[in-house]
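A.B. asks: Got some structures for you, see below.
Every number here is computed from the coordinates shown, using simple stated rules; none is lab data. Nothing here was measured: the structure is a model prediction, and the numbers come from that model. Cβ atoms are built from the backbone, for glycine too; each structure is taken alone.
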Structure P
Amino acid sequence: MTFISKTPHADVVLIGGGIMSATLGAFLKQLEPDWTISLFERLDQPGLESSDPWNNAGTGHAALCELNYSPAAKDGSVNPAKALLINEQFQLSRQFWSHLVDNNLIGSPKGFINTVPHMSFVIGEDHTRFLKSRYEALKPHTLFRSMEYSEDHAQIAKWAPLIVKGRDPKQRIAATRAAEGTDVDFGALTRELTTYLGNNGVEVNYGHDVTGISRASDGGWDLSLKYPKSGEHGKIHAKFVFVGAGGGALHLLQASGIPESKGYGGFPVSGQFFRCTDEAIAAQHSAKVYGQASVGAPPMSVPHLDTRYVNGKRSLLFGPYAGFSTNFLKNGSYLDLPLSIRPGNIIPMLAVAKDNMDLTAYLVKEVVKKHDQKVEALREYYPEAKGGDWELITAGQRVQIIKKDPQKGGILQFGTEVIAGRDGSIGALLGASPGASTAVPIMIELLQKTFPKNFKGWQSKLKDMMPGYGVKLDENPDLAAELERATAKSLQLESVSASR
């Protein structure tokens, strides 16, 4: 028996049921409601891999607390440019989500986003000096005007009691706080978006593997499908394909054979978190507290003690504890890494291996850490933490980008990158953080690259959905305050614009 898709031909096929495909599908349904769209997800529900709330930190990444987005230069100065860019990008995400809520296209925002202040917290003279420099570099900017700074134990304890209680009162500490920070359940948001798609004509297929992709004679793409539960197979033809399969995207992009995919490789990094579901403990902490990464650690390994809201319940999360596994997906195969090696990417991959021995050593050290050692790391942020209150959970798999570099041969890139075929018939997303938080601007970039002829005509619709689109809010304080109030109201968040 052969599996036959309900739609043998589609204008658009979305591979992967995570936040990226769901966001792109929502955009296309708004921009081109008559286009036929099919989505294929290998698991039984959407958002179970990287978008799942327990597979990521849930931070609405706006660079309010993430120190790696504004590192110090050799002279100690801090350049705010990247932090400003990421904050601007997150504002677009907020505006798009608000549009969907205001038009009753998705359900209550309380199911996926909540106000949780964002804090940076450091220990010691050097780190305190850096944090103050960072604060002074960001504070004058419109998007960071609400940020507060303190080195006073009593003040920091008011913001986040657990990180101060039991700490040596003579220890030099410093913190910044931005009250407008958010916690986002990207799994819940993904499910809201895919429900919207399914209710509006998109064929949503779960439990389906896309096992192959090849160029069709008409310039489109033929995709091979498998339904593992029954062993059935089938095909679907698409004019445009988005490969949004997270860690699984690299293999499919390589299979497409497009020249733009040449030279890319992937470096998988796994991780674990401590989770505390004790309501009495969780009630004492309302913040996402980010610190400094260890020497040699990847940026995604920055330690943080977070308030989380998942399925309406408040809990705490600490981590991540980085590790290494050769699979590209949490539910993937240990052969993912070796099978991704190609003649075109072996030199960049070897160059990255040679230049990142400190990262490899760090990951090995993390893998062999015992439970007691992990609890000690937690106590740097929560001095009175008891190991028995915390359970260790496995986080989602992250695949960092390896790409060609004319000077080094290859570089390891921490971030995301949009890959698009020259003819615009295929697009893909590789990489990780800030990822989900900036899904909206990332998908706008993909639309611009893959639909250049349509994109000009979409400008007014995009502006209607996101009034801040095409505007630097940091340079327009009145508009920034207006949109902050509007999106806070739509998303049922605490507004801080009045204090700005």
Structure Q
Amino acid sequence: MRQLRVTFVLLLLSVLSTGAIAGDWAQFRGPNGSGLADTKDLPVEFGPQKNVIWRTPLPAGHSSPVLTQDRIFLTGYDEQNMLVFGLDRSSGKLLWRREIARPRKEELHKANSPASPSPVTDGKNLYVFFTDYGMMSFDLDGKERWRMPLGPFNNPFGMGASPILADDKVLQICDAESGSFFVALDKNNGKLKWRVERPEYTRGFSTPVLYRPRGGELQVIISGSLQLTAYSVVSGKEVWWTRGSTWQMKSTPVLGENTIYVHGWAGGADEGQQEDVPPFEEVLKTKDANKDGKLSPEETGDDKIQKDWKSFDLDRDGFLGERDWRFYRSRRAAQNAVLAFRLGGEGDLTEKNFLWRYQKALPNVPSPLLYQNVLYLMKEGGVLTALDASTGAVLKQGRLQGALGDYFASPVAADGKVYTVSHEGKVTVLKPGKDWEILSINEMGEDCNATPAIADGRIYLRTHQALYCFGKK
């Protein structure tokens, strides 16, 4: 087990050497989105009155903190501005605050915010993405370096994926109901390196991860609607893909030593909810009354479609065309699941590299956590499931009594402990393993959507009111 852990850490560091500094929690969910940190002496019990190193009040925002050796960066918003913050890591002192006027106010789900994507840093500069503008870069002292407007976006829930760094590029996925694309910008000046159009993908919120095959070129993997796709970081060329994902992807995939785990949950796609929808050309024969090759709300004759019209009319033109209907068919056939695939290869790897599937008690938003060959799933209602990462078999499933609320933050782990954070601000610390145990439940007394950061024996936790630093005193 020790050798497996060392090998996996070396794999992560070899990937991260292309972007962030090893040892820092430099992007959403830390090293390559894994949620793992190599640190010791983390506290088990903490809260507003216990093991608090410091607390710094902050404006609203759901983004997670990212770290350099001596700084912490976050984003936020107010009614008129997008906000970027730089804090001193040791004291929590606010070093600088930048206000950028919001040029637009995009549609959002009630659980989302204008500052949900987390920043990313290479230890020298900072890169941030806002739904209401696009990409910006600052130096560590808050001086703006460049801007690149992106959007507006046709996403009824707002954007959620965070930027990542790879080589000399900052990468951002922008999936929406129409006009989806993936972009690579020069991290030094913000100029376009390449852009990939993704017309076959609708709304998505998953932050990409990096993967370098043995002796091969660095790849970036995106969990999108119905498909997991890997692109070349150098060129943006599609390298391989796997089908079978559900139609709306929120969580970030995680890498094992030679396996990728992709999780997705979307409404109406649980096992047994699938529906056989006829092809568009067949529907037109019986429902297209005026023979214009498209369907008005009245022509569908379907109360369910008419009631939720915006979910079906993807391009917002007032009709259902061939693309709209094709996605409707795909959504009704999709199934929620955690899927495990072996890494390596090119082209369609759906059948060739498939390992296992799990479809019960799936989370809505939180990403899976792979720790010590156990895959953890944190579902709303406080349901925690531990799966054998090799087979997908359930090792233990149970409720975190005392922390039964909603969950948006993803679990993280280090120092032989797993940390989960409920929306109601209850932080559960667990002893990991096939028979996991609750060590403590710590009540913050403040709502929380952000995933915590872990480094150097400290836990950095953002609530809706403040950023906390916890550690043993």
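A.B. asks: Work out Kirkwood radius over Cα pairs in Å, for residues 81-376 alone for each of structures P, Q, then name the structure with the largest result. Mind dumping the intermediate values first?
C.D. replies: Working: P: 22.8; Q: 20.7.
Max of Kirkwood radius over Cα pairs in Å, for residues 81-376 alone: P.
A.B. asks: Out of P, Q, choose the structure whose coordinates give distance in nm of label points 7 Å out along Cα→Cβ at positions 41 and 97 equal to 1.8 when calculated. Kindly include the intermediate steps, with their values, before the conclusion.
C.D. replies: Details: P: 1.8; Q: 3.3.
Of the structures listed, the value fits P.
A.B. asks: For helix-only ellipticity at 222 nm (-39500 (n - 2.57) for each DSSP H run of 4 or more, over all residues; to 500), the calculated result is -9500, so let me know which of P, Q that is. Spell out each step's value before the answer.
C.D. replies: Details: P: -9500; Q: -2500.
Clearly, the read-out refers to P.
A.B. asks: Assign the value 16.1, calculated as Kirkwood radius over Cα pairs in Å, for residues 65-224 alone, to the correct structure from P, Q.
C.D. replies: Working: P: 19.4; Q: 16.1.
Answer by label: Q.
A.B. asks: Just checking, which of P, Q has the largest value of distance in nm of label points 7 Å out along Cα→Cβ at positions 145 and 241?
C.D. replies: On the way: P: 4.9; Q: 3.3.
Structure P gives the largest value of distance in nm of label points 7 Å out along Cα→Cβ at positions 145 and 241 among P, Q.
A.B. asks: Follow-up question, since we're still on this one. Determine which structure produced the value 22 for relative contact order in percent (Cα under 8 Å, 6 or more apart), calculated from the coordinates; the candidates are P, Q. Intermediate values should be presented prior to the final figure.
C.D. replies: Working: P: 22; Q: 15.
Comparing all candidates, it corresponds to P.
A.B. asks: If you work out FRET efficiency 1/(1 + (r/R0)^6) of positions 25 and 273 (r between Cβ atoms, R0 = 30 Å, to 0.05) for P, Q, which one comes out largest?
C.D. replies: Values: P: 0.55; Q: 0.20.
Once FRET efficiency 1/(1 + (r/R0)^6) of positions 25 and 273 (r between Cβ atoms, R0 = 30 Å, to 0.05) is tallied for P, Q, the winner is P.
A.B. asks: Using mean count of other Cβ atoms within 10 Å over residues 217-224 for the comparison, can you identify which of P, Q gives the largest number?
C.D. replies: Numbers: P: 14.9; Q: 22.4.
Across P, Q, mean count of other Cβ atoms within 10 Å over residues 217-224 peaks for Q.
A.B. asks: Tell me which of P, Q gives 1.3 when you compute distance in nm of label points 7 Å out along Cα→Cβ at positions 161 and 177.
C.D. replies: Details: P: 1.3; Q: 1.9.
Going through each structure in turn, the value belongs to P.
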